[in-house]
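There are structures below to look over.
No value in this document is a laboratory result; all are computed from the given coordinates. All of these numbers come straight from a predicted model, not from anything done at the bench. Cβ atoms are built from the backbone, for glycine too; each structure is taken alone.
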Structure I
């Protein structure tokens, strides 16, 4: 509706009066329905972030911080701790001998191990030793704590769907009575029982999180090796595999899809975009990521984010492996998911 002059008009008074009643005329809305968000492409160099993680260890104790995490905040979302509208990302460091006390929360969480050995996470009563490249599942409301039994710092990427829980007003959290939860399941039980492409006959899936709590990198690497021998790379993604819930074949979380992809040396991918927000972590290799109008040089352990419906493409100077997670699972469940290759 075009109104050239509203001063002292009946229409102008109407608009002012309904706004005072917490009402808003839909026809006055300046923005319509369109894909994308206000988030921007962003990149964090691990070479620059790692010294700050070590600096944090000197400045604040584990007890004071509870978990030493540097949140990767999108420049448009400062103060929220979120890397995009739907996802959280942070780099967590744990020093030798330290324990991150047990707690649980309604947001689902993942860990992607960046560097260091000797650390573990305990999830739902199972102790899980962690190695670089491993992907660890922490289902919603599962007790979890971490410890470092090694001699060097261990760093991992935390990914959570916290914005989902906050959006619905369902973000709950609880501290365990003890720093460490009771370990009442054998080490490796989840992968030995559920990770062999067979599941116990009596198992009933809750339809949500994967019963496999850790996807070891050595198995991921072997699967990628087999895939690269079997066929040609995808024009945009190279060789990409998604982590699956073995009980359902679906994503490991109800909200988040998780993948690992390999880009051969010299790969120059087509431009791709989707309605999903995607967070990438470089496991190994170097190259470039073109996201929207920004180009980032990427190196091992760097993290970057591609906002929804923003076109992106990759170029590989050497063979690259990229771990990623996105809100695709939640979008698919709600019928919002769209993708496009140019």
Structure II
């Protein structure tokens, strides 16, 4: 059998005060003398009393919890983002519930429905597909607080995200500035309908007056290092080979670096490689990896602040806003210092 739940009535019987007095004391009411509040608090602690959050939420219609939907729990940058969001929410008195869609749209729908059934006060969502939001838009239209953490912001839903298009443009421009004219790309985003990084790649080539070679645009069919290794094999089988590679995330770039090591290519002398996200491993790779920084602290701070404003707004939310964070280019040995 489970352990008996300690009720206000039990504390009242132990201290000799009424349940109303006990309730007020545990809420810190100034109507109760300090000595009485202290005695009741000490008794509650001795009995291992915990407030009934379910009952409180029925009265306040708030659960003090937020749902965070990730696309992939194994993605290092998302793991760090989840930690930063949890810290930001805890500082505001909120707990965080986590779930992953595993980059599956149907699973994302199920997770969002599950969080709704748990009556979380709002959600922060990394959408699997940035432009397939028909399951989220009705919640926003019903004035439910939601902030997306990725996408282009043209959705009618509040979005706080890194400017992926600008970040990709900066990365490819950097390779162009190093003299490269044949630049390959490893990007699984378009397969999910997420075109921002490829758009940045294409924009940088257009600005340089270079034609697009579709053969140099490779879908590695995944987002991890093994996918980067396999994608690099396909990319480097092209004749003539690219002299530089932009990988849409650092895990793909690390796989590309490994391919170069296996095949005895020097980085950056034979091929330059740049990633995206600035995960912890990038500066410790065999060849430290140039990348685009994913500003996790700024993202979590701005996203949580916006969500708190939506929650505070009550039954009528303000118009949705799109907040773009400009990413910083981090140059290391993989593209030449």
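When mean count of other Cβ atoms within 10 Å over residues 195-202 is computed for each of I, II, which one produces 21.8? Answer by label: II. Given a computed value of 0.50 for FRET efficiency 1/(1 + (r/R0)^6) of positions 123 and 219 (r between Cβ atoms, R0 = 30 Å, to 0.05), which structure among I, II does it belong to? Computed on structure II.
Taking distance in nm of label points 7 Å out along Cα→Cβ at positions 171 and 203 as the criterion, the largest value within structures I, II is that of I. Computed over structures I, II, Rg/Rh (Cα atoms, Kirkwood Rh) reaches its largest value in II. Which structure, out of I, II, was semi-axes √(5λ) of the Cα gyration tensor in Å, for residues 43-90 alone calculated from, if the result is 31, 15, 9? Answer for the origin of the read-out: II.
Where does the value -12500 come from, among I, II, when helix-only ellipticity at 222 nm (-39500 (n - 2.57) for each DSSP H run of 4 or more, over all residues; to 500) is the thing being computed? Of the structures listed, the value fits II. Where does the value 12.4 come from, among I, II, when Kirkwood radius over Cα pairs in Å, for residues 235-282 alone is the thing being computed? So the calculation was done on I.
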